[in-house]
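Listed below are the structures to be examined.
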Structure I
Amino acid sequence: MEVEPEAELFGSLPDALLITLFENLAPSIADLGAVRAACIRFAAIASDDAIWQLVCEGLVGLSSPVGPDGQECPSLFAAAREWCALRCARRPWV
């Protein structure tokens, strides 16, 4: 099976560079979701707390991993998911 040149290029980029690129997508949850869906490696990298800190700060002013119930979450990514679930429950069209 032949690998597409674009896939080979992105596959050779260091994680730190991809984190920097993905940080430029924050706070767009839709864009980060699309990146996470692209491949397993991107999903893991796009779950990095450095990226989700920008999302959480933009979304609800969070700088630490705390859910809407005030309980600590294991990561900022997990906190963002809880806050988004609450937001979508209140406004299902979002």
Structure II
Amino acid sequence: MRRFPWDHGQSAGFVLTAAQPLWGPVRRSIRRTRDRASTHQAITLTLKPWVSYKTMANGYGAAQLKMLRGRENRSPSRTNLEVVQFWCGR
């Protein structure tokens, strides 16, 4: 199965019109999932092969700011990790 860098709306448009959707050199998506212990987040970048490292880094930075909603990006503290491990029963 071949995969395309289109969202569901663009895919539906392609099926209905046979017109290939246009997309810029950098596409980003943010995915959030939850389980009983925590929230997991992921940033996915889809890049054209000719995109520079600087452009890629800017695209990632913009996605990260959006995902963090302007908050500072920092690793969890040791205390927070210990609480999570205790809560999960490890």
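Just so you know, all these numbers are worked out from the coordinates, no wet-lab data involved. The model shown is predicted, which means the values in this text are computed figures rather than measured ones. Cβ atoms are built from the backbone, for glycine too; each structure is taken alone.
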| task | State the single structure among I, II that was used to calculate helix-only ellipticity at 222 nm (-39500 (n - 2.57) for each DSSP H run of 4 or more, over all residues; to 500), giving -18500. | result | I
| request: Figure out for me which of the structures I, II the number 10.0 belongs to, where mean count of other Cβ atoms within 10 Å over residues 47-54 was derived from the coordinates. | output: II
| remark: Value 14.1 of Kirkwood radius over Cα pairs in Å was derived from the coordinates of, among I, II, structure I
